[in-house]
1. As an exercise: Rg/Rh (Cα atoms, Kirkwood Rh), for residues 21-84 alone, calculated from one structure in P, Q, equals 0.97. Which structure is it?
2. From P, Q, which structure was distance in nm of label points 7 Å out along Cα→Cβ at positions 13 and 29 = 2.9 calculated on?
3. With relative contact order in percent (Cα under 8 Å, 6 or more apart) derived from the coordinates and found to be 27, which of P, Q does the value describe?
4. Among the shown structures P, Q, from which was the value -7500 of helix-only ellipticity at 222 nm (-39500 (n - 2.57) for each DSSP H run of 4 or more, over all residues; to 500) calculated?
5. With log10 I(q)/I(0) by the Debye sum over Cα atoms at q = 0.11 Å⁻¹ coming out at -0.46, pick the structure among P, Q it was computed from.
Structure P
Amino acid sequence: MPTIEVTELVDGIPQPVSITKIFERKKRAVLFAVPGAFTPGCSKTHLPGYVSDSSALKEAGVDAIACLSVNDPFVMDAWGKQHGADKAGIRMLADPAGKLAEAIGTLFDAKAVLGNMRCRRFSMIIEDNKVVAFNLEQSGEMACSLSNQLFDQLKQL
């Protein structure tokens, strides 16, 4: 994982945090990204799937789950609370300038629809700050990065 800071809202205050610090003491973690908070597919399917599968993912050996989007931390926090991500233990990470998305090659131009550059939809399994599985969606698709797709990968690791 690149040593890039993202932002997380903590007690109502935006806090920068290195993505590697988030996962440094985690044996196994899941990071998934969406193009935009409060967008239809992300709100109806992607985030709710991780919320409902969070316990099963933890039972499968996942120590931490985080969601990333090129949004501001206030939006990510509100969206997460609306879907129960906080109660499910999912960290809501903002990449407002798209620096992490750019570093891992997932930044794309969504200005026509979402107003700025955004992150392509993906999921990854991280072990000791190393990506051991990476599922990058093709444009407009939502399949390989969903929470239910990770269980077979977790068994194989």
Structure Q
Amino acid sequence: MVTIRKATENDRSAILEGFFALQEYERSMEPNRADPADIVETYLRDLFADCKDGKAEILVAEVGAGVVGWVGVVPRHVSDDILDHDREFAYITDLIVLKEYRGQGIGRRLLAAAEEYAAKQGARRLRVGVLSANAAAHRLYHSVGFRDYEVILEKRTESR
């Protein structure tokens, strides 16, 4: 049985482990991703501080007594892009399900909980970023109602 609940400081090591695994996985697809060892403590310190200040929430998926996944959500993010008419939206910072628990609907449940949380905080829209090479995550997001909003292309230049 899977339980979705708000994270506590006691979940910190499991959240850290999941973030580290996600960063390593994303680095296998995108070499420009930072080494998780260099950023994990700072990233999670800031995310937990935002949670404490009410600017974000981490929801964990628990099976038995263990955390098997989590989602971070910022309920009120304001875009600095002047091209956007309505600049405020909720933003999913991370969605992580441990490898051995994927394909069981846990990611979907975490996304649903994040959406419910964001809506209760007054968000009218929810966004999430995904690496273009991460086809499985992209399919999951589409399957729960997300649509492609903007695609950013990148090309490496040759230094002269």
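No lab work stands behind these numbers, since they all come straight from the coordinates. Bear in mind the structure is a predicted one, so any value in this text is a computation, not a measurement. Cβ atoms are built from the backbone, for glycine too; each structure is taken alone.
1. P
2. Among P, Q, the structure yielding 2.9 for distance in nm of label points 7 Å out along Cα→Cβ at positions 13 and 29 is Q.
3. Structure P accounts for this read-out.
4. P
5. Q
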